[in-house]
1. I have 3.3 for mean projected area of the Cα convex hull in nm², for residues 237-292 alone, calculated from one of the structures P, Q, R. Which structure is it?
2. With helix-only ellipticity at 222 nm (-39500 (n - 2.57) for each DSSP H run of 4 or more, over all residues; to 500) derived from the coordinates and found to be -9000, which of P, Q, R does the value describe?
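Every read-out reported here was derived from the displayed coordinates using simple, explicitly stated rules and does not represent laboratory data. It should be emphasised that the depicted structure is a prediction, and the values quoted were computed from it without experimental measurement.
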Structure P
């Protein structure tokens, strides 16, 4: 297998189940991991945006990562998400993930700041260098950081840093995604879509899969978009994408990222509350979430 051949398929940013005191519910986390793997996911991302990584410090993340790696038990790759402003802190978190056995480290561009191209290059290159041979992924999310990674920056990192093997692009701009793929395919750089509504579109352009929050509660449906496409059933893949889209779009009426847990709870997965200051969706929005699940056939009308 090529050095980055494991990076493919549908990877959920796993939900972090917590109780009313914001303590992680270990039993629910373990149950959820098995639910995802049984649903066919190709990997699990710990501490992605929808995992609420920004609510936990290193001391809180470490035992959670230990549980995830233990429960996964090698069945699929576990990716470690890193999202911090200070380069040194990112290096510390990334090394923790490496030492605990993460298959790759995914790094978001710094929030709050708006670094220059040179500053961003130094940031990502420094983290990559600290990891040795451990694979690293870039995570481009302009909607959450206020700016995007440029094509030039990604290309330079992809071509100069051997262990930067791919990226997740959550720009929602299909041309951007396409160009990340086109400009770096000569070095085997792999790109995943980060927008659940664009899984099919990304696959058509050469993306190797997608990181999808909706796979937390409908893994089989989301995985079918990928599996059908890879099997040559493009019509079936597109129909599965069309089935998913109304559900994902209804989630936008809630504050980020609470709808993922809300739907999981509606479907009986017991994903708990969001971390404060986020709160569960309003009752009006919960009605909207229930309705779209009923209309899609995933929930029985009471």
Structure Q
């Protein structure tokens, strides 16, 4: 396959919410949902290993970070794997509705966050994916209480988190978290808005990118890099905005579009654009951690949908 053909194939200007409406239904069998905590545990380790991911820790780089390496992620990933399983079991056993389940899951997640920070000696590696992945696992367990043949996972996620941004960001309480401050300053909803909407960046951009990359014969690492770049192009990344402001967020999306326009990881020009982004993000301490979290969710939902990757893991 020529580089010109590859570059053309992987370009997309479709907005994630528009694309999501065209995607297949996210309903799954009991057998699949029972494995979601396992898939998410695999996903968080795959995400941190993938290289290159500009600004982020990988198996080859510390990105824009001076306080963590892949070993820090290894320590926290074990905590998250345990938490994901516990949250799935919570959802499976919980007798009340989705809103009440969310409150219970949030409390369990807060305890897991303390354990995460203990394992990393206070370094925040994966609190974002603990939040979104934990909700998914609790929702998966809760779906299995439903006797229907097909269980609508993302519909349950939306039901669990309905009104979340209004309750936590729009009620005018004194700001304590970065997410609350960013909403007050810029109207940024971040991961709360993404998950309340049913993960449109994942279903509309991350998953299609991963499936297209595999269909074109990409290996696992390159397919995941491509999905990550596509997510960077559309994610409202509060991690970036907190560290680098709105200008930094604009730059991340511009760099992502530049990489995609050059052919993404599938061409020499695209790889050169990736390397340029690595240098820029490291120098300016830009870390698109929100996109990395959504890559983990993308991987997990891909496995939930397809059960395995169509290529060898090398």
Structure R
């Protein structure tokens, strides 16, 4: 399977925007959205003679092996492996000695560095597209730096603050650092994750398309008036009723052997009350630790986080 879904290079210099679909292999919406984006960009000069693209867009499949089998991951969650010690260890080993997701990680980092070498971009922007096993989940997750927060707000979806505090090894943990800086390029890098809805919801593809277009606009690759905006209208319609900014309050981590089972019927941003019976595992009932909004309740067999609790701010 070819990891690179497509590329689009403009005649003028600008940012290198790398968009990931299927970092979790059972989340196809990002891959489908990227395929449509490249078709839209190829058509744009025909319907919009004034169209100019600045920089370069690259679309990647994150976990090719898991995507081929429709599983979240093969051996380990790819979106928990992005730590600098882990990256350094993987780069020093022979490919045949690596686990499935470690090989994916090695290939992704090599691909990004090759693109940086070729384009010498002004900036590197990483957009990580996901979906959730529960319904109602359209939101974006920035890292802690201000540039990431600015980019997240430009995607026009609810922003979740503090999500990385309780997680380790996500793509965002290295996106906004200097890990990908090479020979002085890029001058800076920034990353955002975008959750486009439920795994199998056809609308999730439209929401992901809107996120990519908004990201390209924020990066200065395209003008606001360029590229069809009907997907943006769908996104705004859905998210108008959702809280604009929330902050993470709690993560329920799942450990091997827990036999975690989320109680049915929960959706993203659903209000919950302290003490509410949310799930069960081998130790018994699991209750909400406080009042808030539930996020990403787990309704799939693979995953290490049972649910998140957030609270609206501002």
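1. On the way: P: 4.0; Q: 3.3; R: 4.8.
The value was obtained from structure Q.
2. Numbers: P: -14000; Q: -20500; R: -9000.
Going label by label, the one that fits is R.
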